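Input: structures, listed below.
Every read-out reported here was derived from the displayed coordinates using simple, explicitly stated rules and does not represent laboratory data. It should be emphasised that the depicted structure is a prediction, and the values quoted were computed from it without experimental measurement. Cβ atoms are built from the backbone, for glycine too; each structure is taken alone.
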Structure P
Amino acid sequence: MRALIVDPEAPGRLRLGEAPDPAPGPGQVLVEVGHTSLNSAELWFAQQAAPGEVIGFDAAGVVVRAAADGTGPGVGSRVVGFAEGGGFGALRAMDVADVAVVPDGVDLGEAAALPVAAGTALRALEQAGPLLGRRVLVTGASGGVGGFAVQLAALGGAHVIGVAGSEDGLRWVSELGADEVVGGVDRVTEPVDVVVDTVGGDQLAAAYGLLASGGSLQSIGWASGREAVLPVGSTLGSRQPKSIVSVYNGGGLTDRQAQLGRLLALVDAGKLRVPVGWRGPWDKIADAVEALSGRRLRGKAVLDVS
């Protein structure tokens, strides 16, 4: 099959090439992939993976072989799914539990942008607890995960403050429904109840300092590549301690089908926008990598498989 394979000599270590067809197990569907998306994590995994490997988390397409055990969607079903590896191939075998049927009114390309980015944002906000009336701060709000976090927090009834590093980013975040947009965490002057942090480093430490008693910081990214150093004693002395939680340590990954179904229903109802900042054919992967790694991307990068 055609696939984006790891190549140490290619930009971002990814190029279009050939790879073996996947062999689905009894509880897996075989999907002809029409669209995938590029996430920051894949840039990291491309650096670690062996030459020729097919990485990729997100994929949307059409079922061409139903699961042999009789479970899951049938042939011809439009689906989207999440799995660890294989998303950058023209064919993908996925566990039935990890795929959801895409409503007719939802573009498959947009659906492909949901699993990692929107799924991570949703899990983080669910871990933070009820949002109605609470102040939620989202760092890196103009990125893929941040853009979904802004919208989902607003849907939950929160007062949302989005942080973006440029004027263009601030406009983008405002259009996504943030109540306030600021150029840096240092511009926030009142305590917040929840932080969804995609940046790490100094921003994480500063955002933690803004948390009200009992507040929660959800650490879901480390775009800065820098250490976060908290002041001595900052985690002590509160009757209701603040917390830092990694979304990947809190579970929530066991029912991907239900999670994707919830997100797809919101998109289908027009309540959740899929912010796509770059979309093109998968042979233009170098352009998508440059946009993402150069931090010029607003929202998600979607690759159309052909």
Structure Q
Amino acid sequence: MNKLKSKHLLGIKDLSIEEIELIFDTAKMFKEVLSRPIKKVPSLRHITIANIFFENSTRTKLSFELAEKRLSADIINFSSSLSSIIKGESLLDTINNILVMKVDMIVMRHPSAGAPHFISDKINASIINAGDGTHEHPTQALLDSFSIKEKLGSLKGKKIAIIGDILHSRVAISNIYSLQKLGAEVMLCGPKTLMPKFISEFGVMIENDIKKALKWCDVANVLRIQLERQEIKYFPSLREYSLYFGINKKLLDKINKDIIIMHPGPINRGIEISSDVADSKNSIILNQVENGVAIRMAVMYLLSLNNNQ
């Protein structure tokens, strides 16, 4: 296989194992490019990409922009707060007005689950889902799995614990799909109030004791508490959450086991994870950031091949 089946990346659920491995192999090549003195290739110099973000984003948006520049693409940045959306323009009208400018690819983040899927059926440009509500965040899951594979050599049989706010996390859902496709075992750990009712359908283990989860896992992927998505309180206080589910050096020393620490960012230091853990030798958080650019370069390059059919 040398190209993706679809012209869009809407979710990990739609990708085959072979497609995920193709993205990883392509990302390895682009990671080598990023280590050169001149960190740029002309792979997408004929492509125009619009970054359309209806939610605030720092890391994902910057990562996509840098990946686009490294591939020599032309870039349009769109912010909903400065657009006609606030005047009542529909999502489809906004997208079509951007496409009239001869845009080939759209990187889209939207607060509503399914928004990229809705648009993908109605336009000719490729869509990359950069996060839709609490549904999926495919490039984050790809870079997470890629980072684990880079560290451990394989995901087959590895034990991955996803810890924290599962209920509001699109990262968790995409990670479950990706990790299971690649042969890993997945455990979710967090307060019962932050576990979706449907989550048992995914065939994952559920644990409410952080110590048991850490003793079990090879990798702990710690999620941010998403206070901005919580219309009601799901736990008494941040202090209490940190006490029962926060990961710190004292807790890891008691477990006395080497565990790889991950976090999709941004980190609430001192709440879900302490600085001495986030910055420790077992942490691959900065590797995730670095790998994010290579993975996004790979996805955009592979999708561009379908655009050229």
Structure R
Amino acid sequence: MKTSRVTPADLRRSVLAVPPMPRHPNGSANPDANRRVLDHLRAGRVTTFMYGGNANFYNLGVAELGRVLEALTPMLAADDWLIPSIGADFGKAAEQIALLRERPFPTAMALPLRFPAHPAGVASGLGKLASLYGKPLIAYVKDEGYIDNADLAALLQEGSVCAVKYAIVRKDPSQDRVLADLVARMGPDLLISGIGERPVIDHFRVFGLHAFTSGSVCVAPALSNRIREALHAGDDATAAATRALFLPLEDARDTYSPIRILHAAVELAGIAPTGPIGEFLSTITDEAVLRELAGISKTLLAHNEAAAARAA
């Protein structure tokens, strides 16, 4: 398990998977099902696991975070990197950091609090959390106006932040003044494209990013890794053709719910039973949506298995 400080090379060496967290009917983590998800990701050469929104870490209490990490940590291989998330509110994040200080993770991602929050207060809060932790955090920028770019760059410069997950959705991802300004202030090496496969080619080519997160990678890790490798090799045609295979699942996630659809897709594809999704969220129950999603998920998995077989 990675315990060393975070470097740009760490961010680009694997797709940063953002998996769901399979649970037992009582809501506790299901070790066997979580292991199956991680094994599936590793089979596609994905070894970085960022547990955040898709795993519903927003609604984990302090003690529950400890129990979840105790369940997940023994599953990690020597080259794996697990990134836990904290928050979203400051008080819970501070208490979770006290728990994390007992563990060797090199960083944690601070989940964004949408309300009540103010940009200057977010910057101050992230700095205080990093000071409490004694380690830098990954900042998660999901909404315009969440934090000022100048403050974010200053946090990076002072060592309070080691990377930024950028996930502001644009109709045209090649046109993004906020991202362009952030690149100008902090450079691209510690910026992560944080919205999956759809915008990643523009984020790499237009803005110079080198790393990206994905939820759909949990269904098709070999294909998502092919996109990563193609982009690093300058092969945009392969990246675009492979990305097209993800769009039906990404469209379903955008239409219904990114978190809830992914949770269901992993199970419907036959990768692992995912069970309940955790509090303040609910599983997909619409039979028509589930039928549609089953076809999409199984088709994407079949493409993934064919790609993995060719690579072998």
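Match the computed value -15000 of helix-only ellipticity at 222 nm (-39500 (n - 2.57) for each DSSP H run of 4 or more, over all residues; to 500) to one of the structures P, Q, R, and report its label.
R
Can you tell which of P, Q, R yields 44, 38, 31 when Cα extents along the principal axes in Å, for residues 93-268 alone is derived from it?
The value was obtained from structure R.
On mean count of other Cβ atoms within 10 Å over residues 45-52, which of the structures labelled P, Q, R is highest?
R
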